[in-house]
Every structure is written in C-alpha cells, then in structure tokens.
Structure P
Amino acid sequence: MSYDGILIINKEKGYTSNDVVSVLRGILRMKKIGHSGTLDPEATGVLPVCLGKATKTVGLLTERDKEYSAVARLGVTTDTEDMTGKVLSEKVVPEGSEPGIEAVKDAFLSFKGKYEQIPPMYSAKKVNGKKLYELAREGITVERKPCTVEIREIVIKSYAYPFVAFDVSCGKGTYIRSLIRDAGEKLGIGAAMESLERTRVSEYTIDEALRLKQVEKLVLEGKIEGYIKSTESVFSSLPSITVRGRSEGLLKNGNTFSVPESLKNGKYRVHTSDGAFAAVYSVKNGQAKPVKMFL
C-alpha cells in the first residue's frame, strides 16, 4: 500500500534522519519517502516525514520556523560544539565565581533577532560541493562564511552552573549548537550543547509525534492512515480558492488561469470543483501561476 501525506515522527537518540526514512520504508513498504529538516543523531524530537506525493513539500518544510528545548553546558568547548565531540578546552570556574543568572540571560538573549552565525564544522552544510562533516572527519577545518539566521524568542527555563536549560524559536538554517557556542564566547568561558529536543516544525508539534515502534504497531493494526497529515496541511496558513469550468481544465494541466482581479496577490491553495486539493498557485494581477502541483 502507498500513502500520501506527512507523518510526524518523534526521532529517538542514536538514529540519523536518514535512518528514520530507511526504517519507515521497511515498515510502510514504500520507497517514496523523504524527511524535512535534519536532526543530529543525538538530538530527539519532531521530524516531519513526507510520504508519496507529499515529498514535493520537503524543501518547503525545511524552510519553516522551528522550536527547540536545549541544555547548554558552560565552561567547555568541543570540536562538534556538543558533548559528543572532542573536548578542546575546559575552564575551571572557582565556586562562587560562576556567571550569575542575569549574565547568562544577557548572553543568550543578546542573539535574539537576526545575527550572523558561523555554522559548525560538523554539519551537513556544503563548501565547494562537500559536506562540512566529511571534511571534519578527514581532519580538515575550512573557513565558513557566516549565515544570517533569526532567533525569534529565547526563554531561559533554569540555570544551575554549568547547565542552562532554555527554549528557543528560530528561523531556517539556525544551529542551536552554534548559538550555544556563541553565548559561551560572550560569557568568556565557552559552552557546548548537552542535549537538544526539537518540539515544533511549522505547525507540527511534539505532542502529535510518533516513535518508530508506535508507527509499526499502528501499521499492523491497520490504523496508521488516521495519523498521516494531509499534504494540504503543509499549506494550512494559505487562503484557498476553488476553480470550475475552463479554469479547472487549465489547472489540471498545470497551466496559468485567470482569477477575479479583486483577488489579492499572493499564494493560494487551489481546489478542484469536487473539493480536492490540487496545487499551490501564485496570484498576481488577476493571473494565477502554478507553484507546486499535487494532482
């Protein structure tokens, strides 16, 4: 059987994102599966997996906002920027001389908004066609250009030196490991990531995410379809229009069609006359042009 839609996985420690896809191909007995938004093997949490026709949305989901719960360890730096890596430095802070809560808050919150972040060497970002982690494993360190990222919100939940627990909401391309590294540098004692859980990707949250064993059980019980989000759910924030007649014929062939000029410019979910989700179109000055087709 083949499925179309979004399955929200709660990725467990030890799995790569590609591991999850591989396991799901076996459980669901289908090949057309892709994940959106890589999580480190030691990180846990929300990993939207696209099935069938929904694989067309992989790139779109990767671009969406995300939320994380993380723990930083102050006073240490590593080559991976988390505690799985080789320790590069450890700073002994005498008892009573630890940074205060206000200093910690100031350091982390100073990155709220847009800032230029240098990606970690151990990451999937490519330089000259090669992934950085591949170079790092060869012992090669290259200069990385900073990327503009956006931290929407940071909330410090608890602090007991050396651990800082916090929640963060951010835009695409943000590395929480690197945010922690930068906050550690700001404090002057270094920092590395102790743990990370992704709690939200776009509108998909940890509360609705399934572990792989749960997916396997639901498939055996014949109940998994009730847990697969529609492909259309990826675009739930967009207004929708329904087309009929000649425009519906043009839509089904992926062609441009006319809409009332009173319709505001922007992207729309487009439905056929029978209510089926067909595509995402961009409307400008009375003309609708295809962005993504899902028929």
Structure Q
Amino acid sequence: MESRNVEVIGVPTDYGTCRRGVDMGSSAIRYAGLVEEIEEMGYDVKDRGNVDTPVVGCVDSDDEVHEVSRRLRSEMEAADGDPVHVVLGGDHSLSMGSVPALAEDRRLGVVWFDAHGDYNTTESSPSGNVHGMPLAAVTGYGEFSGGEFDCVRQEDVAVVGVRSLDEEERDNVLDSDVTVYTMSDVDRRGVGEVVEEALEVAGVDTDGVHVSLDLDWLDPDEAPGVGTPVRGGVGYREAHLAMEAVARHSCRVTGLDIVEVNPILDVSNRTAELAVELVASLLGRRTL
C-alpha cells in the first residue's frame, strides 16, 4: 500500500425487501476488532463513525439511496490526504457512494468479489432491491435515478466468483463490457490465477483500484452471517489467497467495501471476525 493512513467509515443500510439485519454489520465488524487489527499492522487509523442513515423499513426509496450515497461521498472526499478507505456495510448499495467518491478526478478500476452480479436495473430486477443494482449503476448500465452514479468504465471492472444471476441480469452482464469470472472459472483455473487476471483488468491504464467485497462471496459454511447466502462459494484459504494477491499486486488500492455481514444470522460473530481477517490480508498481513 502506498498510504499508511486508513480511514474507516460505516454505512448501516439495509435496503432490501424488508430489513434483514445487515444494517448492524458495521457494528459487528468493529466489535470484532477491525481498528485494533489494522493499527497493529502499523497503519494510522481514523474511524469516522457511521454515516447518518435513515431507516427505510420494507420499501426501497430512491430518495434515501441518493441521500445516503451523497453523505458517504461527502465524508470520504473530506478525508485528510489520500488514505485507504475501508467502508463497512450495510448492504451493497453503499458502493453507489464509495465508488463515485474514489473515482472523482481519476480513472478508477474495480474488482467486485460477490456471489451475485449486482447488475440489475430497475427494469430487470425481479425484486426491486437496490442492493442488487450498484455495479450496474456505477458503470452507467441502465439508469438508476438518472445515472447520477455513473463514474467507472465497464472495461475497467472485473467481477469474481459469481454464481447467482437473475435471468434478465444475465443478459445485462453479457451486453456490457464488464469482465466476469464465475465460480466455474475459479474452480477450473484456481482463485489465484483468476484474481491476478482480474487485477490486470482493473489495474491497467487506471489510477487506482477499488475492491468491493461482499461476504456472501464465501461459502455459507465459512461465512454464515450474510444477507443473501448462496451455496458453492470460495473457502477460507481461497478468500485469504485472493486478498493476499491484491496486497502483492502493483496496482494502487484506493479503498475497500466490506458489505452484507448480518450478525443476526451469524454464529458467535464468525463472519465479522473473518471480515477483519480479510481486511488485514488485503492490507498486507503475512505469516512471514
């Protein structure tokens, strides 16, 4: 990492069909010792607390998504210097604030670790859940409330580990210039090779890479406390290997989203503790 400064900010959103519990994820990750772990690695850490987030009950609200995204973006852009931003969810809609903030005045690449494509639009989504739309929104595919979030070129984005796509969402992905590696690719080629290639996609000709990590990328046996679990994800060592590959790569990491941790569904805070471990691996934690 070029910067030894880290800023942590929480976004306790849960914009699903009904509240599922992921709005408590940022608290669970902090309770698992995130700040202390990063400080032990020699980073200067500033925890900026949580973005003020209205509770939206059982209905997504475009107005609320816009407002929270603007608040997050404003907080991130107010950071001193150019720290590595660690953004704690909350659901994945927060990336509609974090990615535009980091793409301001730079060409940003994105690596998206997720069981889902998050490439729905308001027209294609069968559920209407906005946490299934953020990657489409930031790459300008379709129009989520007028395209305010469009900030990243599709060819600068790689999605790793997808194994669940809605029918029309699949067509959206195939119609885009986003590079997608399914779990079949990971199984066949190995997570190390796939992640290295994904980093090349996101890191070539860009001014930095943002990593967005949904904990449902892992298999539910490893990460039981997530908002929308899908069987067949990566294992514990594969996940660490992926984050270690990011840490070793020559690309400049500008920030990291950690999303969809749900302490209500978790077992003894295992998933939040795993999230802390993975952040440490991405920031350079090594055995030797």
Taking mean count of other Cβ atoms within 10 Å over residues 149-156 as the quantity of interest, name the structure among P, Q where it is greatest.
Q
Out of P, Q, choose the structure whose coordinates give P(r) over Cα pairs in 10 Å bins from 0, in percent equal to 6, 24, 27, 23, 14, 5, 1, 0 when calculated.
P
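Supply the structure label, taken from P, Q, corresponding to helix-only ellipticity at 222 nm (-39500 (n - 2.57) for each DSSP H run of 4 or more, over all residues; to 500) with the calculated value -6000. Display every interim value, and only then the final one.
Numbers: P: -6000; Q: -10000.
It was calculated from structure P.
Coordinate-derived values only; no laboratory data. Model, not experiment: these values are computed from the prediction. Cβ atoms are built from the backbone, for glycine too; each structure is taken alone.
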